[in-house]
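The structures come next, written out as structure tokens.
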Structure P
Amino acid sequence: MKLFLPTVIWHGLGDYGASEGIQSFVSDISNYTNAFAFAVDMGGRDSSFFGNVNAQVDKLCAQLPNIPELKDGFNAIGFSQGGQFLRAYVQRCNDPPVRNLMTWGSQHSGIQEVPCQEDSAVCKSARALVRSNAFGMFVQSRIIPAQYYKGFDQAAYLEGSLFLADINNEKPEKNATYSSNLASLDNFVMLQFEDDETVIPKASSLFQDVQDGDIVPIERTTYYLDLGLDKLAKKRGLHQHQVPGKHMQIRDKDLFKYMDRYFGKRHDLK
């Protein structure tokens, strides 16, 4: 019989922890694993567009130690931007510890554009600010998508990025804790949607880069060594997969397939 640890979920852009869709995921996952499941909620839908990611991660770092069900560790699932936010939790605090991190359509190596649905005035407002001054202090500290925006100006990105350049260990001074914490995972699983038109570039979901239109494999990125991904790979804990569908069109059979493969292992639950 497989044993499952509790699961923590962080939603994507335009969603929130108490939404009907996310609570449905929580219920399905809890029923499937016969274990506790919890959805991160930072204060409603608008908090996924506007706010400070660093402050949100700090809030989670303070919140999770107070949830008794998580004290022996947990598995984490990040949907879209929630994936890199949960990775930041692992790298920065990881107490209680994440055993396995699974991200669906996340933007690990950044984005070059903020896509919006035609009827989303909130998203369009955020996108306009990103386009106008993505690396200005006002935008970087208040507009969520700007905080994992990379664009095409590497110098401006490294100087102005308050979140992504830090958690990707791209700043001149490297943070050894980031790499050791990430390498402590049993498994880091990245899933990319085959028909994703939301994550630009799509390669970001697999922690790949794009240079001159060509995909740079994860093994040839700076993150591979600077974040300890090489150590994960050596112990067969680094995984990349493609799944059918557009962005966040998750089929139950795919969700449970990968949960079974990477979460459904026997753990020492002392």
Structure Q
Amino acid sequence: MVTSAPMNTIQRYAIRRTWGNETNSDPGTVIKTVFTVGKPENARVQTRLERESMVYRDIIQEDFVDSYRNLTLKTVMCLKWASEFCPGAKFVMKADDDTFVNIYSLVRYLKRLPATNTRGLVTGYLYSGAKPVRNRTSQRGKPNKWYLSKQEYSRETFPNYPCGFAYVMSGDVVRPLYEVSPTVKYLFLEDVFLGLCLEKLGIEPVHHYGFHIINVAITRCITDGQLASHWHKRPLDMIHAWNRLNHMCKIEKFHARNQAYILIQSMGQLEDRGGSRLANKPVIY
């Protein structure tokens, strides 16, 4: 589920062209990508959004003003939609529309999780012991968008929470999170709000080193160290990252085939020297 601003048409298009288009990236795996938005204040943007929705049929919209202070409403909207329309999903991912997801690595990582780790799971880039910002203005004298008064949040630290740009939840926690959300005091910091909901449910989020809060260059096709990275602000950045990822995949597949060929050749030479010693041995490709 990709949280997106209504006017970010090109970002959504870039995701559809890249990692969001991998609906069958692995045998036996089905992935559905949808975009969640609120209401724009500009009527023309709404008209364009409706046309886009008619073409792609992957946009979910609810009746609240799409703004930074309403991001929590968008997150709750994601939980609501996933629990109602994807109750059988094994995993649900929430990502912002400036996040790049290495879908190949992510699918492999989730498939290789032990059965004991596929329930009660929430993982991403974890913030632990973070404190609320109490200064109304930044060092440059501008209003601080993360400012929280003690009336809004009285505690001195936040509960552990995954950074909101991208995180993965096992399917069993989605509905409980949605159902507990009305009982938690509203906080406009959507990832902190999620952490408060997790705290109330007694679920501890887990840090994963493959989630990066900055734009990280792709260096491998399949690696647990590069599952998702943030700050791909330009759609072209998304496309470049996708092209590089697939280039790395081609290189790795070539080397894998080459290594398999060398192995087969070596085994053939051993068989020639040793008669039938290896005749009944399995060959690994």
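Values in this text are rule-based calculations from the coordinates and carry no lab data. All figures in this text were calculated on a predicted structure; none of them were measured in a lab. Cβ atoms are built from the backbone, for glycine too; each structure is taken alone.
At a glance:
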quantity: Distance in nm of label points 7 Å out along Cα→Cβ at positions 14 and 230 derived as 4.0 - corresponding label from P, Q; calculated: P
quantity: Of the structures P, Q, the one that -12000 was derived from, the read-out being helix-only ellipticity at 222 nm (-39500 (n - 2.57) for each DSSP H run of 4 or more, over all residues; to 500); calculated: Q
quantity: Structures P, Q, by distance in nm of label points 7 Å out along Cα→Cβ at positions 94 and 158: label with the highest value; calculated: P
quantity: Parent structure of the calculated result 16.3, given that Kirkwood radius over Cα pairs in Å, for residues 78-189 alone is the read-out and P, Q the choices; calculated: Q
quantity: For 0.10 (FRET efficiency 1/(1 + (r/R0)^6) of positions 54 and 198 (r between Cβ atoms, R0 = 25 Å, to 0.05), calculated) the corresponding structure among P, Q; calculated: Q
quantity: Read-out distance in nm of label points 7 Å out along Cα→Cβ at positions 118 and 222, computed value 1.8, structure in P, Q; calculated: Q
quantity: Label whose coordinates, when mean projected area of the Cα convex hull in nm² is calculated, return 19.2 (choices P, Q); calculated: Q
